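Just below sit the structures, each encoded as structure tokens.
None of the figures in this text is laboratory data; all of them are computed from the coordinates on show. In this text, all values refer to a predicted model and were calculated from it rather than measured experimentally. Cβ atoms are built from the backbone, for glycine too; each structure is taken alone.
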Structure I
Amino acid sequence: MKIISRKSQINRKTKETDISASLDFDGGEVQINTGIGFLDHMLTALAVHGGFGLTLEAKGDLCVDGHHTAEDVGIVLGKAFCEALGDKSGIVRYGSAFIPMDESLGFCAVDISGRPFLVFNAEFINEKIGELDACLIEEFMRAFAFNSGITLHLRVEYGKNDHHKAEALFKSLAYALKQAVKPNAEGSVVSTKGVL
């Protein structure tokens, strides 16, 4: 059984996007540039509140729209988490958090299981939040969950302001992941199967 590396570097280039990311579960520089201001804001919140070091640079076909960029950033960040997790030994595995953001309340639960799944229960009033199509928040989360191998449940309990609802989701994800990737006392794989 090997200890998880807790660090990773991922590069992904397609005809639609060119993305590089460096992740460190134990902290470090946070520098995000996706070309979509609100997505940068959310990823910065995710890294800062998760206690992660994260540098991410994305160039995408924003002349089309933000879909390819948001989804591919989710893919790259998910792959970065998967690589940093290694064989998933020595971590707590589960995490959850409720995060209030003014009038909004977000909830997240994660299981670093190797079985990717997304349950996303959030509705947004407006088509866009800043420059980001609101529907792309779910697309980002799906790409992240399926490429990281994480079971991810996200829910907006209530709220009125779309910015606050989205930020509550990203921050609740940050705190749930922060808890789940913490080293466990035994350094073991937390599973009756013995592997994840």
Structure II
Amino acid sequence: MIGIIQRVLLDLLEETGGEPLKFAVMDRAGVPHDRDFRIDQNYPDDECLKLIQGAVDETGLSEDAINVLYAKAFLKEARNLFPQFFMMAKSSEQFLLRQATIHGVIASGLKKPEERQVVKDKFSARSIEPGFVEVTYRSPNKLCGLFRALAHEVAGIYGECLTVHCADCMKRGDDACRFELRWEKTAPDGILSSE
């Protein structure tokens, strides 16, 4: 996984529980305390999954709760690093339709073409009709709960309400996770919230 994923998680842990919490989670995952996660490097997927599980174990929060906290922290960082991604879209529907492309752009810093392709292949999105988007996610990491949390947080940025239905799920044995995203209301004038 691209290092921004782990870095945001570790920053969130340190912000909420200080270095003792961050280091306890790193210890559970077998990650050295001096590891510097970079946005232009790929790191072992299982290491990231161990960090997420370590966060669940050390905090006592559910994986869903960790996903929500992480989604908020990640989108805050993404808005600082990539403000144009958010400014180009007038609604969360537009943003989430571009999400697969955005995911690929973030991966463009990876040096190996095969690593970039793996990241690009994880997501696809298509508009079924206005207010209804289907997203397909394929990854052995099965972080579909994190995508759900991120989708809801993106909708919140635009002041919109979103329902997410997981029609298929790799955790249930399907070949991919297929999300049906439906919008309940549209943001006035496409104005982003300031939070």
(message) Matching task: -11000 is the computed value of helix-only ellipticity at 222 nm (-39500 (n - 2.57) for each DSSP H run of 4 or more, over all residues; to 500). Pick the structure from I, II.
(response) I
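For structures I, II, calculate relative contact order in percent (Cα under 8 Å, 6 or more apart) and state which one comes out highest. Spell out each step's value before the answer.
Details: I: 27; II: 18.
Greatest value across I, II: structure I.
Could you tell me which structure in I, II was used to calculate distance in nm of label points 7 Å out along Cα→Cβ at positions 98 and 130 as 2.0?
Details: I: 2.8; II: 2.0.
Only one of I, II returns 2.0 for distance in nm of label points 7 Å out along Cα→Cβ at positions 98 and 130, namely II.
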(request) Given a value of 0.9 for distance in nm of label points 7 Å out along Cα→Cβ at positions 34 and 154, point me to the structure among I, II it was derived from. (result) I
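Identify the structure, out of I, II, from whose coordinates distance in nm of label points 7 Å out along Cα→Cβ at positions 58 and 82 was calculated to give 1.7. The partial results should precede the final answer.
On the way: I: 1.7; II: 2.6.
Matching structure: I.
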(message) Going by percent of Cα pairs over 27 Å apart, which of structures I, II comes out largest?
(response) II
